[in-house]
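There are structures below to look over.
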Structure 1
Amino acid sequence: MGEMLDVPPPFYTKRVSIVLVRPQFDGNIGAVARSMKNFGFTDLRVVGRDNEWSDEVRNRAKHAQSVLDDAKFFDNIQSAVSDSSIVIGTSGKREHGSKISFRHFLEPEDLPKQLSNTEGNISIVFGPEGKGLLNAELKICDLLVTIPTWPGYPIMNLSHAVSVICYSWYRNNTFSEDSQNEKLLSAELKNVLRNEIHRLSESIPTIDFRRSGIDETLQRVILRGLPKDDEIHRLLGVIQTTNLAFEYFSENPEIWEEIISSNSKND
């Protein structure tokens, strides 16, 4: 019962990491390691916790000791996902009305379907028990995923949530070494895109409280399409030119006011 078999790991083992942010309970960490091993995941990354495993962690992991032994430790999310082309944040907190543009969730089975026939590292990020990922941490993520649960008690146990995500990935997996033909946006170019979008949101003439919404919406909508490097290079040309124009207008406000006035008269 529970023995390990000599079976080749799935291809995604090399490119999909599970990131735990400030996990609180040793039992959950061990259970996460076991679930990862059950579905062929081996890259565990831990943010905000020391690198000593307790007996409880080890005991709950069972035959997944190698996942614990190879785990990597980081001080913050940014460094934990720095090599990832796509960062997927998880949350059970669903918002409604005008706030849904920020928390536009995919479901677990959507992830492998959307990311099939691609190459590039992927990180799936889980927040601490109870509170989950903070809004500032969700902003670091390119895509958001939630597990459909009964709305009367929507927040799952951490290890259970990891199990569902890993199972969905394994069950719906279409990755193979032969099928990869499209490269995801590189981590470095993604950071350039994020910086240019932030620069745009800061320079565009608008009311200050709208700037964060513009920033979040542009990043979320663009990255949801899983753009490739060549597409982003073309888009960056447009954004950077727009940034230069808005920065020029900010230094010459009378020209901007003249353009707005002229457009108003034409309307």
Structure 2
Amino acid sequence: MYAFEYKRPASVADAKAALGGDARYLAGGQSLIQAMKLRLSSSATLVDLSGIKDLQTIRMDGANLVIGAMVTHAAVGASADVKRACPALAELAAGIGDPMVRNMGTIGGSIANADPAACYPAGLVGLGATVHTNQRTIPADSFFTGLYETALQPGELITAVSFPPVQKAAYVKYKQPASRFALVGVFVSQSAGGVRVAVTGAKGSVFRATAIEAALSKSFTPEAAKAVKMPATDINSDMHGTAEYRAAMISVMASRAVAAALAR
């Protein structure tokens, strides 16, 4: 690991002030620190956000669920508020990685990293969430822009994520056994705004499966989801599965997610 300066501010304003020159925000560190240890990444300064208490809250804002950027996966999974408002989101968080990752990793760090196989991007897009920063609000549909890329500007800090109310929802992933990342993960939701189906692990970034959304809007059943044949265009292909295999698994995982949502 390369040498770096370490700062731990106590407020969002102090964090922004500390981010000068070649500096980066440090959330849970489950991706950044590993990359730095391997010398795949370096920064002159790390600004640790773990001392900012305002970023560590879970609350209801009217009908919307609001989760602070520095809330850990374990805390989301165990939260009574999350379980009441959206059990599928609590289950998603509880299924990320292993206990160490869940107790250190944060929702803000995960979505800022935008790993193409991470679970939270599917949850945000699948629920029509909104990302709040110290500068603006960004709809989840516009937040994830590509492979490890987001709409965040240099120095922009995620402060919270808000989720609208949902009627039915579930997340199912076909996971890589060692890492528990999604080879294909599908988040399905039904709300007053309609049906949303978000897919992670299958392309360079999370995306909405609009063909499955259309089918489920007509018939919210496992059979309707499974009957949709997804194209293999731009789908990942590697040692774990071909593009055609992953495309087929999208419909299968969507079908299972619908079944899980209906069973609640």
Structure 3
Amino acid sequence: MKFEPIPAHESLHQFVRNYWILTSRCTAPGTQRILSNGATSLHFYISQNVHLDNEERAYCTALNHHDLAVMDIKTTEGDFNVFGVEFVPFGTRAFFNMSNHTEPHINPEDLGDEEFIALDEKIHNARDNEERRQLMDEFLIKRMEQKIATGINMQRMEDVFEDIDESNTTGDMASNACLGPKQFTRVFSEYVGMSPKSYQRLLRFHRALAQMNEGKDSLSDIAYDCGYYDLAHMANDFHQLCGYSPSDLLAMGDKLTEVFQNTFTQSMKKKIQIENLE
């Protein structure tokens, strides 16, 4: 299995964390489980169509909202190659009109976006990943220049995410955005896909994961340091966010793979539970 982050064009860094490729082969049907880091991602499944979560529909391309839930990608035996785009939490609004779509997975036809549909075909027919990178850069730069989503609310989200962490109150963030708490919660949920409190819950979860990976402290100490009432409350939160207890995640070892850092908030990483991939 080969995973490689690819930097997006520097003009896109305000809205795009990076591109990435996954080149692998499934030795048997399996499920790749992605833990949420609060960011929307765009996946082009190059070599096989996949089923996402419990949907019957098969996808060759999907814009995926990562809320609090894990995302399951069901694969078949054979090549499994993906070209991906990872946006900052509010970044998709700079490129796609998604105001009428709240589904967790959206394909180009769902949006009725002819340019996106054309890009999808080009990405799948490209000679290699370098051509895919160039196509993606050209598409996103053009969209950014067209200013699909601009205005004061986009700037507000940028300002909030420059300093966001799990200790901020909704009132603190609303004040930073120059909005009242109720209006801020509405705008934040519209742009990010979850409430401010839910996003901060993810931040706390990832902070605990990072400390667990360091292996310097006990789980009880980590729970206390990360602001959980006690270890039982941290374990309950872990079960709800990823389906496992903290000790279960530690036991997984390299089956839970960190694939890249979130340089935007400097605290959350993408994590994938790998199954039957070589």
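Nothing in this text is a laboratory measurement; each read-out follows from the coordinates by a stated rule. It should be emphasised that the depicted structure is a prediction, and the values quoted were computed from it without experimental measurement. Cβ atoms are built from the backbone, for glycine too; each structure is taken alone.
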Rg and Dmax of the Cα atoms in Å, calculated, reads 18.2, 57; among 1, 2, 3 the input was structure 2
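Here mean count of other Cβ atoms within 10 Å over residues 70-77 was calculated and came to 22.4; which of the structures 1, 2, 3 was it taken from? Before the final figure, lay out the partial values.
Details: 1: 15.2; 2: 22.4; 3: 17.8.
This figure was derived from 2.
Going by FRET efficiency 1/(1 + (r/R0)^6) of positions 110 and 222 (r between Cβ atoms, R0 = 25 Å, to 0.05), which of structures 1, 2, 3 comes out largest?
1
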